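*Asks:* Before anything else, here is the set of structures, which you'll find just below.
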Structure I
Amino acid sequence: MAAPTTTLVASPNVQNVLDDMRVFVQSILGTGVPCIKGIVNRVPAPIPQGGFVVLTPIYQERLEFNTDTFSTAETPWPANQYVQLSMRIDVQCDVYGSAGWAGTWAAMIVALWRDEFACNLMVNSQPLYADEARMIPLLDSEQQYEERWAITLTAQFNPVIQPPLYFAQTTDFDMVDVENL
């Protein structure tokens with residue numbers, strides 16, 4: 001049997017979770033405070049008035065075994081298979097700001113992540129917990145310290161994968177008398 005030529009996708013995926021988190025952060029700090037995905041090569045940090053937030057996925061863990069479901073069509077065999085995973089994801093949220101704003105923003109993010117407010121905003125995931133904000137100063141290229149507060153936001157998302165199903169329309173077989181083997 002030939003290997004499938006299509007690429008399987010999981011939905012929702014990590015990018016969808018980061019989109020949820022960006023909406024959450026910007027609902028607190030406003031859209032004037034940039035919220036970007038971390039670990040992007042050769043891209044300078046934004047230079048906004050005040051500060052910015054960087055979201056970097058740092059860890060994923062399965063929470064339970066797969067859940068398989070099948071749908072049927074007009075045929076006696078399953079038409080589609082759906083494999084659902086239950087995943088925990090940790091995202092480091094780095095909050096940069098001047099004049100003490102980063103620490104205040106970080107405290108607001110932690111407080112509201114632990115509240116129903118975050119649950120109501122999330123579409124592709126749900127918040128589980130957040131650790132306490134910690135100050136991790138950053139030494140920039142001008143040898144100046146920048147204020148950075150780091151938080152780990154933890155969420156759960158349940159991606160679904162639809163793998164292909166293969167069925168035989170016809171079979172060829174030969175009868176073998178097992179007593180004469």
Structure II
Amino acid sequence: MIRLVTAPTVEPLTLIAAKLYLKVDTADDDVLITEQIKAVRQDVETILGCSLITQTWDYYQDFFTDPIVPNLYPIQSVSWVKYQDDDNVTQTVTATDYNLFINSIPAQIKPVSTATWTTAGDYPAAVNVRLVTGFGAAAADIPDLETILRAMKLILGDVYENRENVQPSHSTVKLIPACAKNILMSLRSYQ
């Protein structure tokens with residue numbers, strides 16, 4: 001289970017670039033287009049299976065595994081590893097007792113050779129790992145940015161023109177135009 005803690009502070013596609021692509025000259029739809037940009041980025045991240053811009057997530061599992069393999073990509077860092085002990089008290093694993101291996105896909109978190117994971121209490125989501133994900137804090141950090149932006153613009157154009165069918169915060173991958181989906185699927189092979 002994962003939960004978003006901190007959303008990206010910027011979007012890869014700017015409002016100015018989006019309005020230029022959509023040929024919108026007024027500010028009347030700025031709020032709508034901004035909401036749609038966010039929804040489109042989320043759909044692109046779902047298709048690509050990665051976080052584009054830096055964001056923070058909590059990853060949960062019921063017990064410790066060796067290694068812990070969060071289903072998030074790319075991982076920049078681990079903020080903490082916490083767990084509920086047998087008395088349902090939150091404990092924090094010392095940061096020097098584990099390593100993050102980001103060169104493997106998916107990334108892995110393993111105890112150092114002189115440590116082992118402790119036993120978490122028998123509770124749902126007893127282990128919590130806070131992770132910073134994404135390629136970086138700026139759009140320029142995203143590999144294949146121009147290709148991703150091209151797909152985002154195609155999706156945005158469709159969502160903007162057909163807004164009665166798709167609400168800004170409720171767009172779904174099923175409704176993405178085939179041409180944009182093909183562009184994005186071609187990028188999945190890099191991961």
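No value in this document is a laboratory result; all are computed from the given coordinates. The structure presented is a predicted model; accordingly, all values stated were derived computationally and were not measured. Cβ atoms are built from the backbone, for glycine too; each structure is taken alone.
*Asks:* Of the structures labelled I, II, which one yields 89, 37, 29 when Cα extents along the principal axes in Å is computed from its coordinates?
*Replies:* Structure I accounts for this read-out.
*Asks:* Suppose you compute mean count of other Cβ atoms within 10 Å over residues 130-137 for every structure in I, II: which one lands on 19.5?
*Replies:* That value comes from structure II.
*Asks:* As an exercise: helix-only ellipticity at 222 nm (-39500 (n - 2.57) for each DSSP H run of 4 or more, over all residues; to 500), calculated from one structure in I, II, equals -9000. Which structure is it?
*Replies:* For helix-only ellipticity at 222 nm (-39500 (n - 2.57) for each DSSP H run of 4 or more, over all residues; to 500), the value -9000 is produced by structure II.
*Asks:* Once relative contact order in percent (Cα under 8 Å, 6 or more apart) is calculated for every structure in I, II, which label goes with the largest value?
*Replies:* II
*Asks:* Right, here's the next one. In terms of mean count of other Cβ atoms within 10 Å over residues 90-97, which of structures I, II is highest?
*Replies:* The structure with the largest value is I.
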